[in-house]
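Any read-out appearing in this document is the output of simple, stated calculations on the displayed coordinates, not a laboratory observation. All values reported here derive from a predicted model rather than from experimental measurement. Cβ atoms are built from the backbone, for glycine too; each structure is taken alone.
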Structure P
Amino acid sequence: MPSVTVLMRYLIALAIGCHGMTYVLCSTQIQVMLRDWMRRSLVLGTALSGDRLEALAVTLWIIAGIGLICAAVAIGLPSLMPGYWRPIATGSSLVGIASFLVIWDGRALGFASEGGVGMIISAMILAGAVGV
């Protein structure tokens, strides 16, 4: 029977992998995920909006998702990628947080539906990766 440490590592890898898959899957369903979205950004203002902002969001979600899946593999199978999980998780989490900041239109009602919960999860992964 594996030790508790190994089981905990697998559980953490599974959770991070699921978060990464959520980013990837949401990128394929952006019209459904963001149906109440104003198609503008509080942070970017009028510099980027509409279809270009949507394309940027999808790109960031895919990058964050693939990165988090790689981080999960590095955590679950450390012999394949020894020591790489921290930089991968850090970078991917930062991209995930940036994706929320880029698409959030500033409405409190849109916080959860526009990815606020995912941003909080990414911030928790970032805190774990940098050792806070």
Structure Q
Amino acid sequence: MILLFFFSVMLLLFFLEACIGRAFDLWPAYVHEILFSKPVTPESISALAAFMYGHDVPLGAACKTYIICNPDRNRHDLIPFAMGGYYANFYCRRHVHHIAQYHDVPTDLMMWVNGRDHYQLEPVFPTIN
């Protein structure tokens, strides 16, 4: 049973690395913190959902990853609903620009999650005051 669990986790990790385009250890530190040490909060789910959605990770794989990695066991039943809400928000707001920010691993830049009718690879530029 443990061997089957380990095998499924490794397959999930390989799938995520293929979606995101880099090895797991090259992902940004804030994603590792959310996955492994931060408690489940709306802010952490939002940031992780933007990261996963921006890299075209399917919702099921994103939720399963968060549930497997996060030690906050009391809130695991809420993760699919909350993350699904963020994915639906990103997908259904077709005409909206700049819904959320995420770190794009292949380009090593902060990018905007835009509505699905807009170009998705839009870098975040610093504001000049």
Structure R
Amino acid sequence: MRVYWERSFRPVMTAVGAAYNDLPIFSQDTDELIGFYSDAAVFKTANGGDTEDCVGRGLYRFFGSGPHEPMSQLSFYFTCSGTFNSITGGSGMYGCGTTGQEGPFEFDDDFGRSTITICGPTCTDH
């Protein structure tokens, strides 16, 4: 699944890192809003105090197919310097495919793009 998001959204800065909350995500195939993305990252610093990298955890929440259908979710861990993120769990339609990766990432002035690859089946009965 290929998704994109607008780069005009900025993270909320915290004392130890940064976080996105409910960033709208869109399908690259249909340009439709398909859900939201949230994450939280903690910065790692080098001896001089400069930010060296970060580690964090993120969550994609995808809309259900009907008005009373629960959202499906994918969670993952990441580093800011990494090319790929590791999917660590899921629920709803993605509850069966609990491993995989997100990335590679592509950026331009307006949008960020990523491909989400789920290893294993998706759940058709949930």
Suppose FRET efficiency 1/(1 + (r/R0)^6) of positions 4 and 28 (r between Cβ atoms, R0 = 30 Å, to 0.05) works out to 0.25; of P, Q, R, which structure was it derived from?
P
Read-out Cα Rg over 2.2 N^0.38 Å, for residues 20-75 alone, computed value 1.26, structure in P, Q, R
P
Value 0, calculated as helix-only ellipticity at 222 nm (-39500 (n - 2.57) for each DSSP H run of 4 or more, over all residues; to 500) from one of P, Q, R, is from structure R
